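Take a look at the structures below.
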Structure 1
Amino acid sequence: MDILRRIVRATSQMGGILLLCAGCYEVAPTDRNIQPVEVNHALVQMDSCEQYLDYAKETAIQRMRVLIERQCQQMLDGVSDNDGWDWINGVDEETSGGDVDGDADADADGDGTFSETNVQEEGVDEADIVKTDGEHIYALSGNGFVIVSIDEAGNLTEVGRTKLDGNPVELFIYGDLAVVFSGLEDWEVPDAIALPDAPQYPDFDGPDIDIDFDGSWYGSWYTAVQIVDISDKTAPALSRSTMYAGRYVSSRRVSNALRTVLSSPLPALEVPTMLYVDYWDMSANKARKRIHEACDALIAKNIETINAVTVDAIMPKKLVSDGQAAEPIVQCGNILGPKTPAGTGLVTVASLDLDTPLVQQTDVSVVGQEGLVYASPTSLYLTTARDYAFEAWDSGFWVDETSGIYKFDIESTPSQAVYLATGVAQGRMLNQFCLSEHNGFLRVATTTGSAGWWEDGNSLENHLIVFEQTAADLSVVGQIDGIGPQEEIYAARFLGDRGFMVTFFETDPLFTFDLTDPRNPKVVGEWQGPGFSTYLHPYGENLLISVGWEDGRTNISLYNLSNFALPTLVERQQLPFYSYETTALYEHKAFTFNPETGELLLPFYDWEGEDTGVLIYDISEANIGLRGTLAMGGTPEGEGPARRAMYNGPNVVGVSACRITSAPLVDPTQVISTLAIYEDACDFPGWWYF
């Protein structure tokens, strides 16, 4: 009996049909026979809207198959886990011959006496929820843009404010201009740029089949980029607003050149891809047949729907506030797509010369789901979406788990980002700190594999890869594999000729790398301990500060790198109470450090709802000391948590959605001034965000 069972199983896995004449029934295959493809990430420039349409359809069909086939195989595997229901001993409609039923700002002129946004690369400013020039604080709260003056004594005074469209999320300050990025809801945008509805199949799902959307697109689908004239601080005035059918991803500013990255969904191609067959009361063979039927039917229906789509339905629009008509978010000739599609959507790099903000710009888009955004002073990089790269490989559609890296020139022309080259990285990247350009070389930290469900199934491995541009290729010139086996990256940082990587699964290794010779990168040292770090920050040449997690508590760690081959932990200090957390765990802009004084400012909140404010630490070569706490009043539930901390001369400033509070750095418990910047946040408990 065991031999016969194995023959049946082996035959079905090969997609064959086995007839058992005792009952003469067809055995349903146990897999979907997925054929993996060799991946080519090289970008192809569209030469017409017709080419873009054909490419977008191909992309949507491939993505749809990836999502559906993966779920179908998981269901088939679930049936196999309960194998034995109808093999030989089972009696049901198949064995009796019955039929199967078929329902179916960091400005360069800062004097160092006030903090600036904590950025990854010197000279590359990143947008934030608050900016300062030392005399004024520019903050976003609710739907308002607020300007607050701060004097040397730390007194706060509201100077001016203006209401903006949507929900402002980040801003830049450049001279007498503020550029604010806001998310817009569907009802806030005109019909001229409204995205079409996603296809629906109300009659598709039968009594044992449910279909839905995979939920890749969530939150606001629209963005307003608003230019505010702040030459008169008492009366900030909106100069221009451009609405985009695309959500805000990230942005960078190098001098007067602003680059905004937007991700536009293509709802007309967002067909249902969530599929579930309720097969638990079926025999194994009937369950497999039902799963195959449902999957094939949904794929066929989706292909029919996608092939009927027109160019206009998949070309997002933008609208400028000066009365111009709606126009495509990008011209078809400025659209690029990887030879092997990597998701639907358009990721657009919109450029703006802040010295001439009303002059026409040229934008460029890449077809795919949004990945990471990294920028050096000269180049901007986009990557394949982390989840897409993993799922395409894990589903068996891609032979290897790889990510495309797309390089754009942002130095030559402020009003246009120019595509330069494509690189292919083995694996997936965690965040922007996994990429860094230095002396013409791009260093990348990646993870491959999966943790699996048991120790033997853990195939995780990490890599450090060095690229150099050759013509239109980012060629691999150096690589280290096998870093932190069976663990994955939780933090990475590249600083000049040095590199750092934190991996975690059970322990917290901190690896150090020598990148002096980019063609021969070397692992130099390793420190191991409990917990993990999520952000790494340099302090001089020989110290490294991290924010992390251990035993259920947030902590700050200080490492000594004077012996680069043997990094040592100087001290690890937990936040004062177990319920204290800081947004610096996952947002580097919330980490404020003064390298001149060793003062570290961390906004914190108590998830038990009792306190929020700023923690002030003194960091030295020998230890970490908690100087004191600026309490901002209220509770995280009522007013929202402290989100940013700044130093301004001798004072510390905390910023929440509701208020700005100042106190002396020497004694932060003595509040100097507190100013409500959004009354609704104070008056209505529960309104807050990080």
Structure 2
Amino acid sequence: MLKRMIHARALIALFMVLAVCLMFSQIPLLSQEETEDETKPSELFKMSLKELLNVKVTTANRSPEKISDIPASVVLITREEIEAYGYKTLAEILENIPGLYNIDDYGEYGANFGVRGFWSGVPNDNMIILVNGVHQVNDMWSNYPLNKITIPVEAIDRIEVIRGPMSVIYGNGAFYGVINIFTNDNSDGPLSITSASAGSEKTKKLFLRTGGKQGDFNYVLNASLYNTYGIDNPLAEMMTDPSILPSLGAPVDSRTGGKLENNEKYLNFSGTFKGFSLNISFNDVNKKFYFALPSTSNGTRDHSNMTIVSFGYRKALSNILTLEGKLTYSHSKDWYIYKFLFDDFYGIQLLSTNGIEVELNSFINPSDKLDINTGLYYRAVLDADDMYDIPSLNSPSLENNYKLLADNNYIITRSLFTQVTYSPFDRLRLTAGFRLEQTPKYKLESIHTIGANPPYYMSGIYDREKIEFIPRVAAIYYLNDHNIFKFLFGRTINRPSFFQNTQNALDPEREALKPENIQTFEFNYISSFSDTFTVNASIFHNTLENLITRIVELTTEGNYKSYSGNAGKMVTHGFELTLNAEPIDYLRVELSVTYQKTKDQREGYENIAAAYSPNWLGYVKAYYHTGKFTMAITGNYVDSMETFWDETKVSPGNPKGSRIGEQTPSYFTLSANLRIEDLLTNGLYFNVRCSNLLNEEIRYPTTTLNSYLDRGTLGSGRTFLVSLGYKF
């Protein structure tokens, strides 16, 4: 209770600081000028808040649109903002987007973000993540795990976040929107960077960027090496009964140090020549993690890599018609080496996928009042394999087991879409669109061999071939130059992945999984009272049905179970409020508050609070930039959270089951950054970032992945990162 009161007072104090700043700010007249189609990155730092609303982004409709004209809630994050706040990782950037919150359960995929009151056990499967417009999907899970998207923050030129159902344009998985990360912006001239960083938790990073332009050929190359020892916390502080640790194969004084180590290599190349484009990315990650049991020896390890190659061509055939095509190939591989229970434990797992993607889009603009975007989409998972052999658990079902796509079978997603935007008069902009999407049936196989016994073979069919109709409608009303109202409705789906279907289609005792779906109503209001003060507010109502939940169990007999199921219906309603202010020259302040309430609509669960759904989120950001110096602070608040409700944990006092862990308390973290440009010579910069300055305890709720940590997993305490770099 005391901690909650302290956090509440901290938020009130931050509101008061912003209010005082606004009282002393001047309110100049609005500029009537609009920015050009292409805005240089360096100009964004100098723009007024009013002018930023007129910046054009490309993600929402795959073509440039002003933020104020996009039928969605939009967040734009620039290179200048990333440098000012000193964000260390992509995860830190995402934590400072309204409505997003992180839960780190020490799993192999790292940060897993909830959005607007909903968190999935499948890491980041409810927002699509693009890099330079290219999908970064992992076909094994149909998700976007950050250990497959290890982009160094120094490589990021800008991030466009389009929130709300975006499946009409982007298809399956765009539950809560799209995040597009750009690393290839040379519009301000080629930028080359070299930097080195070191800090807490034995963190080290090297980064190199080189960019160039030769006639019509434009290129950017980003490369980085990143190593960290990881969080070092005692397991005993995450358990109500640490005395059981020896029975799980770990000493009572076990710590996470060295068993959450992470080593990353990243390479990204982007090139354009006239209308042609080429994007190549490769990442290789050696990450240690916890899975079902405490890690022992040198730790459980995931060696993963992902390669994506994409060719594109865009051509304006006339003032009315533009065509675009894109062909993408992706390959993903994970090699798990499990280490728990005892030092010579043996267990391995290999996950591998290959896929291709084809996109054809047309942009038709017959007049200033009418825009039509239509296209075809095709993605095929050519092969997918899940092999595991864990004999040390003494469970025959875990030995020499293969689950794979049958020969001549592919997981195909095919769709067509159309979206029309029409302005019957200057103050009204209407958008309507639909997408037809289908996944034909495919065959799965399981081959199980133990020693010299003949193989045991099983097959199953995923046969939900229904053509899904995905609609979207929106209206934008411009009351005047200062006030914009957006009315938004959309529906989207998220089909079960290969991994999820192997757990169910190959098990005759389990029902076939249905696609998840979400229906969203949102009212968004943008107001620019002046060049120095803007408001962005949203009221939303989401209905989620057929949610897919993953359960991980290790029985007392040593049998491992992992399965998925449709978990019913949930309803979320809430609001978001973001204020931006420039109270004095060179000082910018941003304050965001989100309230969300999620209810489980299953019969008998109406009075059980939804798991992993904080009611309140908030952040404050402020930076002062003048000359060579930038000073910044960021504060983040995350409310308390409940854990998964397990129906199998029935007892006389809990006939319907109970939670798998304790409620985690709310927390508020404060971070600071200092950056000095042109130190000693032009282009040389120095940056020092302190995260969790007050050393606040961060406790993430227990998940089924590591249910023995029933008090929740601990986040990082106070950490520092010092960087020295050179821009040229």
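Only the coordinates and a few stated rules stand behind these numbers; no lab work does. Bear in mind the structure is a predicted one, so any value in this text is a computation, not a measurement. Cβ atoms are built from the backbone, for glycine too; each structure is taken alone.
Here are the numbers for the structure shown:
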{"item": "Of the structures 1, 2, the one that -4000 was derived from, the read-out being helix-only ellipticity at 222 nm (-39500 (n - 2.57) for each DSSP H run of 4 or more, over all residues; to 500)", "result": "1"}
{"item": "Entry that produces 0.85 once FRET efficiency 1/(1 + (r/R0)^6) of positions 68 and 340 (r between Cβ atoms, R0 = 25 Å, to 0.05) is calculated, selected from 1, 2", "result": "1"}
{"item": "For semi-axes √(5λ) of the Cα gyration tensor in Å computed as 47, 31, 26, the structure of 1, 2 it came from", "result": "1"}
